[in-house]
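Engineer: Take a look at the structures listed below.
Taken together, the values in this text are just the output of simple stated rules run on the coordinates, not laboratory data. Remember, it's a predicted structure, so these values are computed and weren't measured experimentally. Cβ atoms are built from the backbone, for glycine too; each structure is taken alone.
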Structure 1
Amino acid sequence: MQDPVSGFTYPEEWVSLCKDKTSRLLVSQGLAVLTSDGTIRRRGFTTGSSTAAAAKASVLSLKKTGITEVSILTPTGLRVQIPVSIDRGTGECSKYSGDYPGDVTSGLVFTAEATVTDSGISLIFGEGIGRWSRDTPRYKSGDPAVSYMARDEIETAIEEAVQEAGISGVAVRIFARQGREVAEKTLNKMVGVTEGISILGTTGFVEPWDDHLEQAACDRAVHAERVVLTTGRIGMRYARMLFPDHEVILAGSRLGTIIPHLTGEVTICGLPALVLKYVNPAILEGTGFSTVEEFMTTERFLPAMQASFQIYKSAHPNVRIVIVNREGTVIGDSG
């Protein structure tokens, strides 16, 4: 059995321990993660998927009634059914976080209001959706805090709804009434996002991290002769290309708790932010920057990255660090 989200092939002994057919079906659909003792943890949906569901529901409600769920194409290419509620021209979706207890956005309601237009699709982000307070390498000050992959997911959902409803065009306005309040519990202000919540999602799914899954990741890593630990989905995708003969494991922010258990060949591979903050938590001190992404645009970054490699490898000589950008180009390798 393979996880269609991560691509990981579950060991047969894990699968055999999972006796419940419904649980195994959820795992095969990517809606849950199988652990080493045969139990499952359900994945949730990102703010991007939740917003896409609300947007699609709002458009469909212009022509249809009785809608309680919509089909959304996630960035992984998997289709999921997400519960919604509708009123004519309005769709709402309550964010489902699965078995991830630490998700502060759990239950946040995203609302979309749709209006028929002569042609095309217009997408507007309103109350409770965060805005960038300063320019960054990818966004301008005042831009909505919506990742490119999440925006694509939302626009695809709207396009599907327009075709299904048989209308010429639509304007969709998205907001979250409790967005400002919930955003206070996140790191948005630290990275320069104000006024509300960010809409994100690389895969469309929220991973159900808890202590049990951390142990499962450790179990996989310990039994691998050559392991690559990644910090996110983009890093995982490129790690599989760069290290096809290694066991690639998504460790997220748990690098520090998994690595001490490993004795074989270990590589850390991922995007700069999480990896560099792990190997050198002080990398931004004295730079004047709030994020690694901004620091990367300066000529001081590469020397600082190499210095961080040296600091970490002096204490962990058997760990290799490989940094990739979002296009998959290797921009740093500790060797």
Structure 2
Amino acid sequence: MNRKKKFITICILLFLLAVIGLFLPTWTPDIKGKNSISTLEQVDINGTKLEVMIRDNDRSNPIIIFVHGGPGCSEIPYVRKYQDELEKNFTIVHYDQRGSGKSYHFFEDYSNLSSDLHVEDLLELTDHIKELMGQEKVILIGHSYGTYIGMKAASKAPDKFSMYIGIGQVSDTGQSELDSLNFVLNEATTAGDLKDIKKLENLRSSIENGEMLTPRNLVRKYGGASRLINDNMDYYLGFLFSPEYNLLDVIRYIKGVSLSQKILIPEEREHDITSIVDKLDIPCFIVMGNFDYMTSVNAAKTYFHQIEAPVKDFIIFDKSAHYPQFEQKELFADWLHYTWKEFNN
């Protein structure tokens, strides 16, 4: 009986902890200062509610809107640890895209989800942020799949943005995946991992025909995703300890990734960004990690040469892979601050 009572007690406690975890209030920590801003809230945008986080030491600083990748991979759960330097000179805006993370709503209809709808959301959000902060334009930064949305938004409405920055820029998917495949095969061969080699050789024709991506777990295994951080662990720790997310939000995140990738990855493969945007009317900067094989440097550089822009530059961070803004965060913050000052003096 004592064992039974203990078991029941433990089950009740676990149930209560789960309930608390599901509905625990979320927030983003305060930033000290009279003119600082630190908000995390749902905002009505284009017929849905998007979760928006704004952080800055001084709300008069220029605005950056970050467009996360994935598709569906919000960075709100962990990004705060990497942007302390940026918050000194910029107002940093992150948002969970429609159907992603805290912007995933269980009973909402996502049958019309597309990159064009994401672009409409981003443009309306941009107007909202400009009005809220009393500024005319913002810096637009896309990361990974977020560059697909960002490039289309910058092309469609250049008047809303002061510059476009693509980190881990998507480009010719076929070329990028072949680069990834060759990288992983070379690394697996060097490591003598016959199991990985056999798996990749079996998948080669499917990857070459554009039917699938080079397995991301193998790209990660051999350092083509991150070198100086553990991005997967950042998510796990963020889900467990970040005040911005609770357990219910983690469930939303998982549902959102599944939903978004099922719809948006095939769309991107079918409608390559290089055939959609080849000109921007604002300064364009492509920022790549030297070891990036999630979106290959080689493919991004080929695309960069095709883009027409009043000013453009291709920047490589030599020690990073797919996350130079996190892996070399101080260097990235310095580069961005210098670049902004150079074009706004």
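Engineer: Please state which of the structures 1, 2 yields 27, 14, 9 when semi-axes √(5λ) of the Cα gyration tensor in Å, for residues 128-199 alone is computed from it. Could you put the intermediate results ahead of the total?
Structural biologist: On the way: 1: 27, 14, 9; 2: 40, 12, 8.
That value comes from structure 1.
Engineer: Using relative contact order in percent (Cα under 8 Å, 6 or more apart) for the comparison, can you identify which of 1, 2 gives the largest number?
Structural biologist: Working: 1: 15; 2: 20.
Evaluating relative contact order in percent (Cα under 8 Å, 6 or more apart) on every structure, the highest lands on 2.
Engineer: Match the computed value 2.2 of distance in nm of label points 7 Å out along Cα→Cβ at positions 168 and 312 to one of the structures 1, 2, and report its label. Walk me through the numbers on the way to the answer.
Structural biologist: Working: 1: 5.6; 2: 2.2.
Checking each candidate, the match is 2.
Engineer: Out of 1, 2, which one gives -9000 for helix-only ellipticity at 222 nm (-39500 (n - 2.57) for each DSSP H run of 4 or more, over all residues; to 500) as computed from the coordinates?
Structural biologist: Working: 1: -9000; 2: -14500.
Matching structure: 1.
Engineer: Thinking only about mean count of other Cβ atoms within 10 Å over residues 56-63, which of 1, 2 has the largest value?
Structural biologist: Comparing 1, 2 by mean count of other Cβ atoms within 10 Å over residues 56-63, the maximum is at 1.
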